[in-house]
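Heads up, there are several structures right after this.
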Structure 1
Amino acid sequence: MATVLELKRKSLQIRKELLTMIHGAKGGHTGGSLSNADILTALYYEVMKHDPHHPKLSDRDRFVASKGHCVESLWCILADLGYFPQEELATFSQFGTRLIGHPNNKVPGIEMNTGALGHGLAVSVGMALAAKRDGKSYRVFCLMGDGEQAEGSIWEAAMAGAHYKLDNLVGIIDRNRLQISGSTEDVMALEPLDRKWEAFGWHVVTVDGHDYDELLKALRGFPEADGKPTLVLANTIKGKGVSFAENKPEWHHHVPSDDQLKQAHEELDAALAALEGEEERSGTHA
């Protein structure tokens, strides 16, 4: 089992890698990839059952990135785990690459192509229902954006998940409160989001999406309510970890300049150094 400090270190490294990748590609969804990095790190390094050497393992847990545009953090994690060679990250968004700007199921570890928002949860419901009917033990995790909650298909899928009592299904909302056109509450108000999901029959857990203790408790602990799917409402910061990108809607899809990439790496290196000191003081240095 990874320690919380190890997970924090991994997520900082993933953030450095995704920024380098976006900078090299001259395109990418920077803000949301930075905000979901801790969620994905918790899932892939500590919570989900999966095997990079056997990506089609029948009882593997399934992950669907419904907010498929924020794929950069996912590509970095899959490469780090060995689903494909690390060097392939340098081809991101280049002509002929498998690593396009949205999940591509030609890449090992990707369950479905996503990008058109609102589709991922419906497919996740189908996967979870199939597990129930086939007597399988695998779980399904679906990461959604908060701007994506304006899609009607999300709520159709939410009704179906509750109707079929899919307690093997977890929806996760990356609640960073910003979408490409501004604040979610200005574009299409969502609050009270927790009560809406509860009204649709889901068990709702609200967490700090950058706090590993809270994330792991929520993601490891389900089903807390038998016969109900779980919704993890993860409060996050768009652009997390990079001072000039945090809470800035313009960084939804934005490429760091050479100077900005250097500054971002320096900030993340400083955070890594602080973690090293914390590990040494606690005696948990790996």
Structure 2
Amino acid sequence: MKNYLSKTITASLLACSVFSVQAQIKTPAPSPLQTVTQAFGLGEIKIEYSRPGVKGRVIFGDLVPYAKVWRTGANQSTKITFSDSVKVNNTPVAPGTYALYTMPGQTEWDIMLYKDLTLAGDVAEYKTANELMRFKSKPMATTDKMETFTIMVNNVTPASCSIDLVWDKTKVSIPVTADIDTRIEKQIAKELAPGDRKPYYAAASYYYDNNKDLNKALEWVNIAMENNPDAYWMSHLKAKIQVKMKDYPGAIKSAEMSMAKATADKNDDYVKLNEKLLAEAKKMSGK
């Protein structure tokens, strides 16, 4: 009897030991979590989602049925956070976090931003009353296969970008814009008040980059250079402005000044930038 009890206890301890070892084994998640953060406009976009794989399956129209609400990923709700006001498909969206749901179709998808972040994959309880917005987007066929479901922020400009959903050989894009121009103009007007010269270079750069009043941009970069005579990046900006204004002799002079100061400071990047700009200005001027 004692021998039987001893064997039983030993077997139980071994079983517990095996279970303990198994409990400590860590394996990769079938649909790993990813966080994407993209600076955009005057804020940022953050996306948190889980990434299922194709794994030899037929995705859209089978694993992900057409004309049914999809969590747009796996596991918990896919969440998009806008830290600043934006427009999604031209509809204003306030700063905040929203769940992303979609309804795939062969020729068009419904895209929904959803206010309830707890729904996850329980789409039977999906309520249109909780939608912040809904709009249509046409799917595009891709030449390359994306094995793992991917959400990317692409085509980023100061005021626009696209949030792209890509899986298997299908891509769907969500257009996002930011109305930053009016706000930046107000900042410029405030910061360029008499007696404060620090932001002139930033204001000139913004006007140059966004094809605004180049005469103003030139005026501001000149003021910035008066206070920073050795700042070769400022004279380089002046040269670029002058090229846009088709003042090629002036651009050549400014680029040469910038290159001389960059050479003295051993900044090879700006030396190369000025060499390229000089070649462009000389070609345009016929020299």
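Could you figure out which one of 1, 2 the value 10 for relative contact order in percent (Cα under 8 Å, 6 or more apart) was computed from?
Matching structure: 2.
So if we calculate FRET efficiency 1/(1 + (r/R0)^6) of positions 188 and 276 (r between Cβ atoms, R0 = 35 Å, to 0.05) for every structure here (1, 2), which label has the highest result?
2
Hey, distance in nm of label points 7 Å out along Cα→Cβ at positions 76 and 204 derived from one of 1, 2 reads 3.1; which structure?
Source structure: 1.
Where does the value 44 come from, among 1, 2, when percent of Cα pairs over 25 Å apart is the thing being computed?
1
For which of 1, 2 does FRET efficiency 1/(1 + (r/R0)^6) of positions 100 and 236 (r between Cβ atoms, R0 = 41 Å, to 0.05), calculated from the coordinates, equal 0.45?
2
Here Rg and Dmax of the Cα atoms in Å, for residues 68-227 alone has been calculated and equals 20.9, 66, so which of 1, 2 was it run on?
That value comes from structure 2.
Taken together, the values in this text are just the output of simple stated rules run on the coordinates, not laboratory data. In this text the structure is predicted, and so the values were computed from the model without any measurement. Cβ atoms are built from the backbone, for glycine too; each structure is taken alone.
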